[in-house]
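We did not get these values from a lab; they are worked out from the coordinates using the rules stated. Values in this document were obtained by computation on a predicted structure and should not be read as measured data. Cβ atoms are built from the backbone, for glycine too; each structure is taken alone.
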Structure P
Amino acid sequence: MPNKVRKIPMRMCVVSREKLPKKELIRIVRTDNGVIIDETGKANGRGAYVKKDIAVIEKAKKTKVLDKHLEVNVPTEIYEQLKEMINETR
């Protein structure tokens, strides 16, 4: 039997507008109790994807693109946590 080739889920970064494999992005979710970073990719709520790149996170913060997508003010701590996550994976 041939190996079944799995389809790689692609998602779009809301900042750079690039289509990338889901594994290369971080999902930020608006839930009932605020905004969280969804490390599992399965949390309930409205989600937006951003590329794992410090420059992209900086641009997201400056342009408030996440605020627009999630329709809520994203706290500064979220951006700090995103930067820490990216630095840890390097």
Structure Q
Amino acid sequence: MKAKKIPMRTCVVTKEKCDKRDLVRVVRTPEGNVLIDLTGKANGKGAYLKLSREVISKAKKNKALDRALEVLVPLSIYDELEGMLEE
């Protein structure tokens, strides 16, 4: 039996290739809204981040998500991501 292919994605901050399930997806919807996609299937342009405090703070500082999604990402998204760390 063939081994199942594991989808790999690249973190926009660290440029490290990881298993898709180890990253969190942030999406810019066609309407221009930015949201965190927990299902990984939301419609729109997506960017992946490793879920760690250092990566989230670095993404906020150097505006990596803003560049990847080509839109200004609100600070509430970063707060939501940091909240996910504590869960």
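Given 1.3 as the derived value for distance in nm of label points 7 Å out along Cα→Cβ at positions 49 and 65, which of the supplied structures P, Q does it correspond to? Walk me through the numbers before you get to the answer.
Working: P: 1.3; Q: 0.3.
Only one of P, Q returns 1.3 for distance in nm of label points 7 Å out along Cα→Cβ at positions 49 and 65, namely P.
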Working back from 51, 29, 23 (Cα extents along the principal axes in Å, computed), options P, Q, answer is structure P
